[in-house]
Structure 1
Amino acid sequence: MIQNDPAHDFQHVMRVYKNAEFLCENESVDKTLVLMAVLLHDIVSLPKSDKRSTESADKSAQKAKLILKNYSLTDSEVNIVIDAIKNHSFSKGKTPNSIEGKILQDADRLDALGSIGIARAFSVGGNEKRKLYNPKDPLCTSRNPDDKKWTLDHFYKKLLILDSLMNTKTGKKEAKRRIRFMKNFLTELYREV
């Protein structure tokens with residue numbers, strides 16, 4: 001696994017795996033293909049500060065295709081896994097074609113939410129040397145979020161809207177639950193600053 005981002009390490013992959021297993025329980029899906037895509041989805045992960053970071057999904061898909069040649073999969077099955085990996089990333093703004101890809105995308109997005117999502121956001125922010133929050137307007141009430149400068153702004157730019165981008169009913173329900181937790185965190189943070 002090629003990674004330089006503390007939020008996209010092997011622990012992340014295993015949490016996404018667990019999320020995917022949970023989501024597969026409520027969908028008619030080829031679970032094996034979903035889990036293959038999960039295990040390979042961030043095999044290449046460039047740091048968020050790298051101008052090529054949006055290429056991580058494509059690079060992961062290329063590397064995954066080479067790995068999948070070693071397994072007895074049909075061309076159709078390989079294409080499902082590759083499409084899932086190519087199109088799972090938030091930054092690409094795409095929705096995967098298959099239900100397997102949609103589950104990978106939901107499972108990956110769930111890992112950006114809740115208590116783990118909070119920890120990941122601040123881990124990446126620290127790694128990228130970002131300030132925690134804008135002291136004049138920590139909750140982005142009168143300005144546009146700038147998550148390249150302020151870690152907390154990432155909540156407003158991306159994390160708190162992920163429930164509206166989920167593909168499955170189960171994913172949406174779980175995303176809403178995790179976002180409620182994050183909003184409680186933000187309420188407490190605002191009290192403290």
Structure 2
Amino acid sequence: MSYTADFEKALEIGRPPNIKALFPNSRALLVSGKVIDRALLAKGKAMTMAANGRNHLVIRGALMAAQRAQAALIIEIARSEGGASSYCPTNYWNMARQVDALCNELAITVPVAIHADHYGIKSADDLPFARTEIPSLFDAGITSIAIDASHMLDDDNLLASIDLNRFIPSWAGYETEVGEIKGTQGLSSADEALFLVKGL
């Protein structure tokens with residue numbers, strides 16, 4: 001397969017350091033979630049899909065669909081599904097390898113981010129382990145992360161997010177969570193979101 005000059009340039013400058021180190025000869029355009037976010041903002045009125053890559057077939061299908069649509073893609077898995085005590089065959093430590101292999105096999109040329117979704121922090125007791133585990137995720141090819149301390153009070157959520165920020169590479173995508181998606185307390189408010197964003 002022949003590749004365009006734009007794709008060659010993207011491979012050269014778009015892949016983050018961890019991906020270059022893990023897959024030095026790869027033709028997969030694995031990028032930071034931050035790169036996809038900035039591209040969407042620059043384009044305007046754009047969005048991308050985040051597919052839960054719980055197994056090989058889901059990842060394969062999502063990549064093929066993204067290539068067909070010529071759309072950037074985020075392959076993600078939550079800590080409950082792909083963390084150290086997960087129930088899925090895909091996990092934080094093998095997801096990038098699977099995506100890289102499939103991108104090369106299928107000649108995928110669209111940008112793909114590898115996202116650790118809902119990295120749950122339920123109390124301050126979870127922080128010491130997270131300080132050790134989070135760097136290992138980036139060592140394994142994760143390119144963005146969502147720190148989810150939303151089970152905690154807003155000020156504790158902010159403090160946990162600030163604490164863990166130092167373990168996330170500056171080039172990586174970084175997402176946080178606030179409030180409720182369901183339950184008795186209702187939806188999150190704009191004030192709750194602003195508190196977290198301004199604090200970070």
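What follows is calculated from the coordinates using simple rules that are stated; it is not laboratory data. Just so you know, these numbers come straight off a predicted model, no measurement behind them. Cβ atoms are built from the backbone, for glycine too; each structure is taken alone.
Name the one structure among 1, 2 that P(r) over Cα pairs in 10 Å bins from 0, in percent, for residues 116-171 alone of 24, 48, 23, 5 was derived from. Source structure: 1.
Among the shown structures 1, 2, from which was the value 2.9 of distance in nm of label points 7 Å out along Cα→Cβ at positions 124 and 140 calculated? It must be structure 2, since only it matches.
Of the structures labelled 1, 2, one was used to calculate mean count of other Cβ atoms within 10 Å over residues 36-43, giving 25.0. Name it. Checking each candidate, the match is 1. Comparing distance in nm of label points 7 Å out along Cα→Cβ at positions 76 and 100 across structures 1, 2, the highest figure is found for 2.
Given structures 1, 2, which gives the highest value for mean projected area of the Cα convex hull in nm²? Don't skip to the answer; put the middle values down first.
Values: 1: 10.5; 2: 11.9.
That would be structure 2.
Have a look at 1, 2 and say which one yields -17500 for helix-only ellipticity at 222 nm (-39500 (n - 2.57) for each DSSP H run of 4 or more, over all residues; to 500), as calculated. It was calculated from structure 1.
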